[in-house]
1. With distance in nm of label points 7 Å out along Cα→Cβ at positions 12 and 212 computed per structure, which member of P, Q, R shows the largest figure?
2. Using Cα Rg over 2.2 N^0.38 Å, for residues 76-147 alone, single out the structure from P, Q, R with the greatest value.
3. Looking at structures P, Q, R, which one was relative contact order in percent (Cα under 8 Å, 6 or more apart) calculated from, given that it came out as 19?
4. Which of P, Q, R yields 48, 40, 37 for Cα extents along the principal axes in Å, as computed?
Structure P
Amino acid sequence: MEHWIEHIGEPNRLILAWQAPVEQKDRVRWAVGELSRAGSGGTFRYFDGAEFAELNGGRTRDDLRACGYFGYPAFDVAEQGVFANGVMDAFMRRLPPRGRSDFSRYLEHFRVRPTSNFSDFALLGLTEARLPGDGFSLIDPLDADEVERDLVFEIAGHRHNVGCRERLIEGGELGLVPDPTNEHDPNAIRLEANGELIGHVNRLQATVVGQWLRSRQVQAWLLRLNGTPEKPRAFAFLRVRPLQGQRAA
């Protein structure tokens, strides 16, 4: 069964996340800043203080710097406040231009039909705007009020569960299991194939996915396996629909 994104979210904010290089032992994805809609453009700010600690399990920006982080190249991490000039241009440079001849193939990689209508802001969230090598990505924190939504996301922590990899089938349905005793995050959501752990939902999205599990019909499938032996990667397709009697968007 092929899965395509039929219900695209139009978020008002995206979280800039950063992950340390492969050689670092600490490979957690840090929440470092926020891109917000502002009319037809956007603004950006870095997280700091109590907000930073809350989003990163109590850890500080000093802990982050110890992992080799120096800020996003377009925005001086030493500056405080909100950046407003050229923000969307800075992040859109992480994506191929819409006019490129193979742009439709790029969209299909994320299970988006080329005929779909969505903003550049939504495109950043749909793709996470990753580039090889710099560790940055843009994460849609999701909206618990959405009744219908489809998305593709990388399965977090899959590299710790590669023993199951040879038994995984692309297109196979995955179980979504709340993991309240998780030592790192009580809001964690396990992803399982035939009862076997293959990873977790990204912690920056797990809280809302947990809310959806309690109030929506939620299904997930293994979309693809790729990466390298040193960095195996797995991606899932998530579908959220109303429960019987709920009003769709």
Structure Q
Amino acid sequence: MTTNRLLVVEDESAIAELISINLRHAGFAVDVVGSAEAARVVVDRELPGLVVLDWMLPGISGAALCRQWRADPRTRDLPVIMLTARAEEADQVQGLEAGADDYLAKPFSPRMLVARIRAVLRRRAPQALEDAVQVGVLRLDPATHRVSSEREGAACELRLGPTEFRLLHYLMTHPERVHSRGQLLDRVWGDHVFIEERTVDVHIKRLREALAPGECAAMVETVRGAGYRLVARPAA
């Protein structure tokens, strides 16, 4: 999950543009889509830090989409703020019961939306960032900054540099997916950092070297012409 990248799901283009401009001005990276189906594609590709979700969407409603996300273990903890023109208390209760973390009625102040987003992220993001992650035999614990390979009941602790740790954390929280060098630069180093894509290759090499003592180097696979992915079971 990339906390600084938000997804806005809003089918009214003027409102979507107003929201995205204000969120970018507040320092967030923003993806904008106009339907539940398009939102599913974005979330399936990568979990955003938070979703600003309009209730009234073409096809599947925002409330129905939120319920689907809450029923899926992968998206159960995805922060969601619901937007709607329905301002009655019963509607607000229904939105919150669908799984939204917060509810904002239209028309709303962009400053209030930014404040609500930051409040939700403060409540939910720290826990997500501190949760231990395990893929196959590889385990990473952000709270203790430890990485280990666990085989046959024995754990081999692995030593990683800070950049390799962040790179592995990202790959482990998005396993089995191919990530281009550009995507890894944006997600691990930040899109405000201007460095060559070859830098990723260097750190992937260092990451594999650090994982080798735990026999996990092969879990970081190169996908020719596409990028890299982390797999639970490397190909023979």
Structure R
Amino acid sequence: MLSIKSVNKTFNKNSPDEHVALNNLNLHVSEGEFVTIIGGNGAGKSTLFNIISGSILCDSGEIVLGNEDITYMPEHKRATFIGRIFQDPMKGTAPNLTVEENLIIAYMRSTNKNIMAVPTKKEKNYIREHLASVNLGLEDRMNTKIGLLSGGQRQAVTLVMATLVKPRLLLLDEHTAALDPSSAKNVTELTKKIVSENNITTLMITHNISSSLEIGSRTIMMDSGKIVMDLKGENRQKATVQTLISKFN
């Protein structure tokens, strides 16, 4: 489903600050897989997401999603079928627009419609029902500016925004790291529910090693721009937090 082949990315080439962020990285993710990604700072996790989403381009290699080569596709085109949620609950939303306005823009973008177009009554009802499905009562706050919501509520809305139209791929970039423990737990459960019910192919970066083994169906560890561990099935079930921590040393 997602194939990353021999991808390389180096920043500040031929300078004292040269940094190899991705080093001949290879990864294949099957349809419907939920992959958690761990690794220390500078391991290449965020660079991998930036390369997949198109916010930066790789130096060499190939990225194929489905049967489509997206290696050099512009970011705005990828955004119609790749959903991404960031650590900062405000990133990816317009804080001075209402919840409804943010959702409408996300829906229009995902359906390749003019984001300035007026949605039909049927489309508005669909958006409201989708928001109501998360059971947080946010459908009654459609006219509230999204910047006035709590961090957990904003992340819940961004999850809905990213999945109003089922994305071909969902990227979760430490999307609970900035939340308090209670909100993080709620957003994590909501994430599992939405991904499971819609069978969305998902990659999730996390620094919570315990969560990396409990959530999803596969865990990979990155180091120095490479994948150094890939756990799934029985091997993942047998793995412990201590097993993974030992690999950091």
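1. Working: P: 2.0; Q: 5.9; R: 2.6.
Of structures P, Q, R, the maximum of distance in nm of label points 7 Å out along Cα→Cβ at positions 12 and 212 occurs in Q.
2. Values: P: 1.27; Q: 1.50; R: 1.10.
Between P, Q, R, the highest calculated value is found for Q.
3. Details: P: 19; Q: 13; R: 28.
Traced to structure P.
4. Values: P: 48, 40, 37; Q: 59, 39, 30; R: 52, 37, 35.
It was calculated from structure P.
Only the coordinates and a few stated rules stand behind these numbers; no lab work does. None of these values were measured; they are calculated from a predicted model. Cβ atoms are built from the backbone, for glycine too; each structure is taken alone.
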